[in-house]
1. With distance in nm of label points 7 Å out along Cα→Cβ at positions 90 and 114 coming out at 4.2, pick the structure among P, Q it was computed from.
2. Taking Kirkwood radius over Cα pairs in Å from the coordinates of each of P, Q, which one would give 21.2?
3. A value of 0.9 was computed for distance in nm of label points 7 Å out along Cα→Cβ at positions 58 and 82; which of P, Q is the source structure?
4. Have a look at P, Q and say which one yields 30 for relative contact order in percent (Cα under 8 Å, 6 or more apart), as calculated.
5. Please state which of the structures P, Q yields 24.8 when mean count of other Cβ atoms within 10 Å over residues 98-105 is computed from it.
6. Taking -30000 as the value of helix-only ellipticity at 222 nm (-39500 (n - 2.57) for each DSSP H run of 4 or more, over all residues; to 500) derived from one of the structures shown (P, Q), identify that structure.
7. Taking distance in nm of label points 7 Å out along Cα→Cβ at positions 18 and 106 as the criterion, which structure among P, Q has the greatest value?
8. Have a look at P, Q and say which one yields 0.35 for FRET efficiency 1/(1 + (r/R0)^6) of positions 74 and 122 (r between Cβ atoms, R0 = 30 Å, to 0.05), as calculated.
Structure P
Amino acid sequence: MIDWLAEKFHIGGPLVMASITAVLLLALAITIERCYRYWIQYDLSNTAGFMAAIQKMIMNNSIENAIRMCKRARPKLLPYVLSEGLKRANNSAEEIDNAIHHASLSVIPKINKLIGILGTLANVATLLGLLGTIFGLMKSFGGAATATGAQKQTILAEGISEALTATSYGLSAALFCILMHGLLTMKQQAIVAEIQKNSAKLTDILFTRSIKIKGYREK
């Protein structure tokens with residue numbers, strides 16, 4: 001396997017192939033880091049159950065318990081946003097909305113981080129592959145111009161092989177970047193949507209609680 005890879009690197013041009021490999025490794029590192037953040041660190045595994053527990057505590061007027069539950073769930077992002085709203089449970093609806101909005105703005109950059117780089121890396125890998133194609137053709141036609149007979153055919157074949165090897169490797173790396181970019185973007189949007197939906201739900205729950213408390217006071 002190593003010998004085969006070394007042969008392909010030699011055929012495709014060491015400089016271009018090494019550059020594409022560097023792009024591919026960077027894309028792989030970003031993908032691993034984002035997968036860890038999205039699926040393990042940031043996202044809740046049971047959002048519905050978590051929200052049901054929070055709602056029950058709020059309606060039982062156990063705001064402190066709800067805040068503690070959110071703190072225990074960190075570094076998940078949704079509990080952090082919810083805790084900021086819960087800290088202002090006895091304030092006006094506008095103050096609660098502002099607190100949740102500011103908390104959301106502070107976590108969204110963490111979710112969006114590094115994703116755009118994958119799209120750039122896809123373009124870079126493609127361009128490096130095309131650069132390898134040009135180098136291969138330059139080598140092919142430049143050498144063929146001064147060669148004759150069988151030697152000319154050998155030089156042409158080697159140049160075309162270099163061009164195609166570099167192009168295929170660059171396109172393969174670009175396809176990986178594009179695929180990971182699409183997959184991670186879907187998860188990114190799902191996390192943001194989950195935060196927005198449940199933040200709005202928390203506001204509604206706290207509003208319902210305030211009406212309930214106001215009704216008790218009037219009695």
Structure Q
Amino acid sequence: MVSAREALKRLREGSVRFASSVRGPDAFVSHTRHPELATEQQPFAIILGCSDSRVPAEIVFDQGLGDLFVIRVAGNIVARSQVGSVEFAAGRFGTRLVVVLGHSQCGAVLATLEELQRPTENQSPNLRAIVDRVRPSVEGLLATDFRHDLDALVKQAVRANIRASANHLRHGSELLKQLIREDGLFVVGAEYSLETGAVEFFDGVPEAG
């Protein structure tokens with residue numbers, strides 16, 4: 001089993017390679033692994049990320065087949081199915097690192113802020129379900145000075161939404177709480193920069209040691 005700290009180290013190193021336009025040696029042989037992965041998998045990290053086409057987790061972390069268990073949904077929100085998916089991977093494969101991966105200029109977050117400021121009529125109930133998941137983490141920002149600066153507002157809202165999703169995973173599942181308490185599971189929040197290609201881990205990151 002790969003520890004959470006080792007998994008985080010691997011992701012950080014992969015992120016640096018990607019942002020520097022360098023591929024690790026494993027990336028070139030990854031496609032040859034599919035026969036051995038046909039019967040089992042041992043992903044070293046679980047990534048709950050946004051569905052945005054510009055943030056594919058395997059690519060931005062320079063990882064290959066079988067390395068990551070990836071769950072993608074607009075706005076990296078956490079509903080029951082996402083919690084269940086994380087529980088499945090953590091319980092079945094022994095994966096001990098969960099990363100909630102948001103990104104700069106997140107469209108779901110921006111759409112939520114727009115909806116809070118200018119509600120629309122007859123919005124699709126399915127789209128509203130996403131907005132309603134994002135809403136609690138960002139609506140308080142509209143009562144601050146950030147409301148006068150859209151760029152700053154979106155930046156703060158993106159991070160607030162990531163923190164909320166990470167906290168939901170930490171506290172919204174008895175299984176995950178037990179694994180955190182007893183088996184070294186870490187749930188951390190990170191933001192991918194569309195502008196630089198770098199990932200910053202900023203929430204729940206374990207101290208060095």
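1. Details: P: 4.2; Q: 3.4.
So the calculation was done on P.
2. On the way: P: 21.2; Q: 17.8.
The value was obtained from structure P.
3. Values: P: 0.9; Q: 2.1.
It must be structure P, since only it matches.
4. P
5. Working: P: 16.9; Q: 24.8.
Corresponding structure: Q.
6. Checking each candidate, the match is P.
7. Biggest value here belongs to P.
8. Working: P: 0.35; Q: 0.95.
The value was obtained from structure P.
Every read-out reported here was derived from the displayed coordinates using simple, explicitly stated rules and does not represent laboratory data. Just so you know, these numbers come straight off a predicted model, no measurement behind them. Cβ atoms are built from the backbone, for glycine too; each structure is taken alone.
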